[in-house]
Every structure is written in C-alpha cells, then in structure tokens.
Structure 1
C-alpha cells in the first residue's frame, strides 16, 4: 500500500466511544490517511489500533483542545504533507480526503482547501448544510466564520509557518488559524460536501455558544489595522447577533 501523504489528528477524551469509532471509520472511508489519536494516558487505544482504525496514539500532555491538536501534528511522520484534525464526534464524507489531497497537490499556491459541511444531530440526521463558497474566505475578517473546519485540509508547511494553533483561545482557534494561514497561501474552495459536524449540547462550540461568538469577535478585531479597530463595533455587534441567531436556528432544527 502506498504510504499516506495526508494525516488526520483526532483529539479525544474517550468519553464518546461510539461517536469516536464512527469518526475514525469515516476517515478510513475518506481516503488514504495516517490517523493519529491524542487522548488521556488512561485511555486504552489498543482495540482501535487492533481494528485498524488508528496508526498511532499519543498520551495527551497539554491541558486544552488546541494544545492536543498541536501535539498530534508535531508527532506526525516526516513524509506527511497535508494535515487536518477532526472532532471525535464529527465525520468525513466518503472520498472527501481524496478530493482535498488532490486539490492541494495540483494547486501549489493554496495553503488550505475547504468545502461544504453537513450539520447532523446525535442520530446522524442532516439538519442543515453549510454551502459557503469561495466568498467565505475574504469574509473572515469582517463577518462570521463560514469556512467549515471539519473537512478542511492544510498544507503542513504553511501550518508550521504559522507557529500552530493558539492555545490561549478556547473556541475561535480555528478562525484564528484560517486568518494566519491566509498569509502563506490561498484559502481555496471545492464545491463538494466534505464532512459532517455533529450539533449537540456536548459539542464545545455548541454548548458554550455565547463564549464562542465573543471570542470570534475578539480574533477578527485583532486582525484589523489599528486605525479601523475603534469603529469595528459598527459591524461587530450585528455580526455577533446574526451568528447567535443562526446557531439558535440550527439548534431548533436538530430537536
């Protein structure tokens, strides 16, 4: 078998074993990926390795989700060129990794490729689909983050150049890394559904929605030129309101 050039890091606390197995199986169905699990030292990953669902497991040494993802990326083999992470309750769609990997191989100026993403409930039923297009990338600085992190694939060299995920952020570290990756290449879009984000109360960005919205606003303002930050309140307040209402809509649809 050809050695994989793409890798997916899956951080987990091991508290959702059924969702975790579904996530890992979805990665295997998405393409030829190296799968690295980052979990507490007490988590027994041997059954997952025996089932062929992971290639490597690391005992988590940090104290936050972005720290665990950074640890996973740092522990990948040298031959890996493209990287991603996937929540232990999310899914990749079949063949999606083949699509994004091929895109980055063909487009040397792209640092990231992303696509559409289904929102699913706890049973896997689709409640909404994020069909954002190429316009989602320039919108990042002044509007809501409509680039789905699940399904996106990064060029590893670009990610390393950014210095990695910010561990001082609890929710908007994906928005922050997209904005920093844009300094090293294009954020490119493919018109294909690449992943599914599971919308449920236990999800980090769902259960603490208000904190997530506030932190995203903070990150956007940090990337604005200093002279325009004082007036950014003119659009940040409506953006925060619209983002919160959109979350309420998806939440009500999943019930």
Structure 2
C-alpha cells in the first residue's frame, strides 16, 4: 500500500521551478482582459470558469516569480496554455485544488503537473489505462491501495503527457506510456512504448505525493547545460563566451 504523505507541490519540484497553489484569492481573482475576451466568446459551465480563473491567477503569480508579469494565458487550439517565449509551465486543477508551475527554459526543458482525487479511477478503467506490466503492479498491491495506485498511474501519465506534448506535439494513448512506481522513494519512471515519443520521454523525472484527498504527480525534464565555446587568447588563456 502507498503510504500517505503531506508534501506540497513545491517540495516535489526542482528549485528552479516557481510554483503557486491556489488560495481563496485565486479562485476569486479577475481575469486578464484578453482572457476575459476569450471566455466571453465561449459557454463555460460555472465550475469550469472558476477553474479557468484560478488556474490563470496561479500561473500569473508563478510567472511573476520568474520576472514575467501580466501575461495572458490563452489556450492553444490543442488546449494547452500558451506560455511566454522562454518559459515552460503546467496548470492542474481537481475539485477545490488548483496549482501552476513555471520555469525558464534555460533551467527546465519541460514541466507537467497533475492532481487527481484519490478515488478518481474506477477499477473498470484499469484495462484502458494500464499496460500488462502496470496491471501486474496493481495485482501485487494490497486491495486497500489498489484504486489509489491506479489513480497514481493515471496521474503520472497525465503529467508525462503535459510535459512532452509542447515539445513534440504528439498525441498519445494512455497505453503508449508505461509507468513504474517506486513507492518507497516517492518517484516514478516513464517508458514510451510508441516510437513517436521514445526520445521525448527519455530523461523525464517523476515524483508523486499521495494524501487522503488527492494524488499529485510531477514530471520534469532538466535543460541541458549550454555548451561553452572557447577562443584562442594570445596571452595563453582561454576565453569563454
């Protein structure tokens, strides 16, 4: 059985990532004028509108932490937020929980975060979510933790999908990515079973938190250090630029 933790999103992500978890003020915040125009052109259910408002407010506060202020987040045609150039990020919401995480691309190449209620996934959904190996993980889990583990696998895949989609624009099925949960470490590994995403998933780092209320997962890919070039210096010293 997976042991409950009490970690926050902040503790699951690298220090270079700015995070904001929604407080009452985020749920009640006003949209950016451009976001309001977007909303006005669509029919959103009250709950969906509240999630949209809170998610954008969290994202703006997170962006401000890395020096990007007053940026409107309009969904692309494929529904993901359109972040400022030089920024990667992710937004999630589940019930009364909402959060955003962002980072500069020189520090992080990809971020995906996902929150789900612990009972989000019913047993009947397992064959549509899990590969054969993941089903074996469920079978080896104590019955009391089986549904939580299924939800955790689902959430981990959602985080991986959010992290890799902006990089390759590849739409994947739940069974295209296989998750290995390392329960004692609070981490997970992802492996792509489709040739469309093999390179994108390589190097993804996954971490998770399980509480009584929800499952929280993150998938990140650190940016590769920029290559340093050297010029010959007639004084016998290398000059980096």
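No value in this document is a laboratory result; all are computed from the given coordinates. Only a predicted model underlies this, so the values are computations on that prediction, with no experimental measurement involved. Cβ atoms are built from the backbone, for glycine too; each structure is taken alone.
Could you tell me which structure in 1, 2 was used to calculate distance in nm of label points 7 Å out along Cα→Cβ at positions 8 and 152 as 2.3?
The value was obtained from structure 2.
Work out the source of 1.11 here, i.e. which of 1, 2 gives that when Cα Rg over 2.2 N^0.38 Å is computed.
On the way: 1: 0.97; 2: 1.11.
That value comes from structure 2.
Can you rank 1, 2 by distance in nm of label points 7 Å out along Cα→Cβ at positions 40 and 136 and just name the one with the largest value? If you can, show how the numbers build up before the last one.
Details: 1: 3.3; 2: 5.7.
Going through 1, 2 one by one, distance in nm of label points 7 Å out along Cα→Cβ at positions 40 and 136 peaks for structure 2.
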Open item on the list: With helix-only ellipticity at 222 nm (-39500 (n - 2.57) for each DSSP H run of 4 or more, over all residues; to 500) coming out at -9500, pick the structure among 1, 2 it was computed from.
Closed with: 2
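A value of 18.6 was derived for mean count of other Cβ atoms within 10 Å over residues 104-111; which structure in 1, 2 was it taken from? Mind showing how you got there, number by number?
Values: 1: 15.1; 2: 18.6.
Answer by label: 2.
Mean count of other Cβ atoms within 10 Å over residues 48-55 computed as 15.8: which structure among 1, 2? Don't jump to the answer; show the numbers that get you there.
Details: 1: 15.8; 2: 19.2.
Here the read-out was taken from 1.
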